[in-house]
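Nothing in this text is a laboratory measurement; each read-out follows from the coordinates by a stated rule. Just so it is clear, the model here is predicted, and its values are computed rather than measured. Cβ atoms are built from the backbone, for glycine too; each structure is taken alone.
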Structure I
Amino acid sequence: MHVFVTGGTGQTGPAVVAELIAAGHTVTGLARSDAAAARLEALGATPIRGSLTDLDVLRRGAEAADGILHMAYDFFDPDNRVQLDLAAIEALGRPLEGSGRPLVITSGTAVMPAGRVTTEKDEPDRNGLAAYRIAGEDAALDFAGRGVRAVVVRLAPTVHGPQDRGFIHMFIDTTRKAGVSAYVEDGSNRWPAVHRLDAAVLFRLALEKAPTGSVLHGASENVVFKDIAELVARRLGLPTVSLAPEEAEPFFENPFLAKVYGYDGPVSSTYTQELLGWSPKHPTLLEDIEHGDYLTTGSAA
């Protein structure tokens with residue numbers, strides 16, 4: 001299969017591109033810069049220069065491909081991110097209409113209701129933590145009725161592995177600066193996680209065989225956040241502290257992060273695993289914090 005990928009040079013993208021190529025697929029990747037193009041070439045993919053706002057480039061990439069994997073998302077433009085994503089999904093999906101070719105887009109498990117274990121069949125929370133991702137899910141799944149094998153992959157908040165720069169990296173940086181490892185209230189909130197290499201396999205399987213209209217959960221476990229905080233504290237030789245919700249925002253210096261680190265959003269991926277034969281096998285999040293590169297330098301790595 002010839003796959004056109006957006007986000008192939010991000011945090012998770014290179015592992016996905018490598019997985020696709022190792023499985024015998026060819027990959028063309030969207031590249032915003034010379035550095036991104038060089039990284040794609042090093043992985044064995046063919047770069048096409050452009051960004052998510054270059055809709056003609058997205059259309060051309062989609063027209064030439066047997067399938068689309070859309071992972072890129074502009075988190076840094078909160079006022080326009082939803083409209084940018086919707087325009088990109090429309091540009092990618094239209095050339096596939098009536099073809100049965102796959103369009104796999106990325107969302108997050110944080111769209112799901114908090115406080116209980118939710119499954120792929122449950123409805124997302126349209127007023128929840130990551131509600132801004134739901135419009136993209138809806139836009140992609142709309143193509144299922146237009147002859148496209150549309151699939152949504154919801155990734156865990158932490159897709160961990162070497163050189164992670166996500167939420168756990170930021171948490172460890174904050175812990176170092178504050179001199180204390182903090183959790184919100186009793187820290188019993190549950191945190192979905194998945195290893196980057198397991199996520200890469202899931203994306204490949206979704207492209208290869210997920211049925212039209214599938215919603216998949218890219219999470220292999222739910223980790224109690226207090227366990228994360230206590231492990232980080234032990235490894236850094238620092239104390240832990242419980243924060244009241246109103247204390248979390250000034251401590252983490254960001255209102256969104258304060259909500260994220262106190263979010264109780266456990267999910268099940270049983271349906272995803274059974275549907276695709278996906279079997280996560282790489283280290284858990286706590287194993288990665290204990291033995292990986294998160295704590296091996298003066299700053300989280």
Structure II
Amino acid sequence: MIKEFEKWLNEKGYRLNTVRGFVIETELFFKWCATQSLQPQAVRYTDVLAYTNNCQAKGNASHTINQKLNALRHFYNCCIHQEYRKDNPVAELRIRNTIRKLPHDILSKEALGNIYKKYAATGIAGKRNKAMLGLLIYQGITTAELARLEVTDVKLEEGKVYVPSAARSNSRILSLEAGQMIQLQNYLMTVRPVLLALSEKQTEKLFLSTGKSKRLSNSYTRMLKQMQKADASVKDLKQIRASVITHWLKQQSIRQVQYMTGHRYVSSTERYRTDKLETLQEQLEKLHPLQ
């Protein structure tokens with residue numbers, strides 16, 4: 001079963017370290033089941049609850065137990081896929097005394113718009129950076145996703161951009177703003193060919209550095225410094241994405257925002273909600289595992 005689970009995870013596209021972690025935690029659970037004379041594929045919710053109590057008794061922190069439960073959640077999803085069982089006993093089981101960071105230092109929509117407008121698209125690197133900045137501010141994509149985009153992912157004739165899936169995110173198609181479409185068209189037609197010539201690269205990647213490096217980390221650093229000159233309240237690029245998601249949630253349904261962000265789980269989207277701050281008190285209280 002472990003081998004089948006590992007194969008299933010690899011087919012799902014999870015990273016090597018993630019697969020190893022899930023397998024290790026599942027093997028530990030199997031060992032505990034053996035001490036309780038339980039068959040892992042046939043355990044019930046109460047059995048898993050007993051396992052979490054055992055982990056607590058050993059002094060495992062809440063976030064550690066949640067990591068264990070996450071691995072088992074995936075294992076039983078695999079069991080359902082393999083038709084070993086019809087339900088997942090870990091589907092809704094989580095330790096709820098882990099305090100999650102709530103969104104903070106959220107930039108207003110006006111501030112985000114001004115950051116984009118004030119960004120000086122001077123020189124080849126500046127024009128490229130402004131095209132990237134538009135995707136960060138208007139589509140809320142991550143820097144990792146920026147680096148994975150290819151030329152064919154931009155559909156200017158449709159006013160759309162396709163963001164491919166990754167190990168931790170789902171694919172989605174997002175609408176482009178009229179203003180940024182001009183920047184992207186200029187980048188594709190005039191800037192990117194120069195970057196290809198300067199770097200002597202042959203690639204279908206949408207964005208690339210001016211030098212030999214395949215990474216854009218230095219470009220992100222320079223972009224952030226210029227943004228901070230225009231607005232000192234800008235902390236980092238993650239703050240930009242958090243601000244975008246927070247504003248989306250004020251206008252769209254949570255499921256729609258989950259799609260737009262590429263979040264695999266709606267719980268990842270929910271933590272950006274600022275309209276229900278009473279949940280903070282719940283997170284501060286020590287609660288037992290709940291189904």
Mean count of other Cβ atoms within 10 Å over residues 55-62, calculated, reads 18.2; among I, II the input was structure I
Distance in nm of label points 7 Å out along Cα→Cβ at positions 143 and 167: greatest across I, II for structure I
Value -11500 of helix-only ellipticity at 222 nm (-39500 (n - 2.57) for each DSSP H run of 4 or more, over all residues; to 500) was derived from the coordinates of, among I, II, structure I
Ranked by FRET efficiency 1/(1 + (r/R0)^6) of positions 159 and 183 (r between Cβ atoms, R0 = 25 Å, to 0.05), the structure on top of I, II with the greatest value is II
When I, II are compared on distance in nm of label points 7 Å out along Cα→Cβ at positions 39 and 223, the highest value belongs to II
Working back from 19.0, 59 (Rg and Dmax of the Cα atoms in Å, computed), options I, II, answer is structure I
The highest value of mean count of other Cβ atoms within 10 Å over residues 71-78 among the shown structures I, II is in II
Value 18, calculated as relative contact order in percent (Cα under 8 Å, 6 or more apart) from one of I, II, is from structure I
